[in-house]
Structure P
Amino acid sequence: EKIRQSISEIKISTPEQGVISITVSGGFVIKENNVHLDESIKIAKGILEFAQSLGGNKIAQIRDVANSNL
């Protein structure tokens, strides 16, 4: 969350568009030893899509998805 917030505070000045900002969405999962890496990546991608569905500039984890109404 601190990284996302720091990035969103960066302002970049461009001749074409003036001042622009950058947003970041992310999803993460803590890989359990008994879960294959490919499965953990698949879950993390789903969490990223969930964060993006909230309007972007969000960080989500598996408990956020579990607590949603999706």
Structure Q
Amino acid sequence: MAQRIVDKVSELRLAVADKEVNITVSIGVSCLETPTQTFDDLLDQADKALYQAKSKGRNRVVLAQAN
């Protein structure tokens, strides 16, 4: 699902001041690994994955690594 979002957004073009601008998106994904994980744990993992996606060149999906 996340990769489909990246693909569809990259097809969009935005007109700004008579110029066409490409739009990209980076997504960090985390999965519930144990019943004791909290929402904050998941959000923290997804946030770290998002910054990995951005540092790897943007416009991509990164799945958070299991602890």
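For the reader, a short list of remarks on this structure follows.
- Which of P, Q yields 2.0 [distance in nm of label points 7 Å out along Cα→Cβ at positions 25 and 57, calculated]: Q
- Structure with the greatest value (metric relative contact order in percent (Cα under 8 Å, 6 or more apart), set P, Q): Q
- Test item: distance in nm of label points 7 Å out along Cα→Cβ at positions 9 and 41 calculated as 2.7, pick one of P, Q: Q
A short reminder: the numbers here are calculations on the coordinates, not readings from a lab. What you are looking at is a predicted structure, and each value in this text was computed from that prediction instead of being measured. Cβ atoms are built from the backbone, for glycine too; each structure is taken alone.
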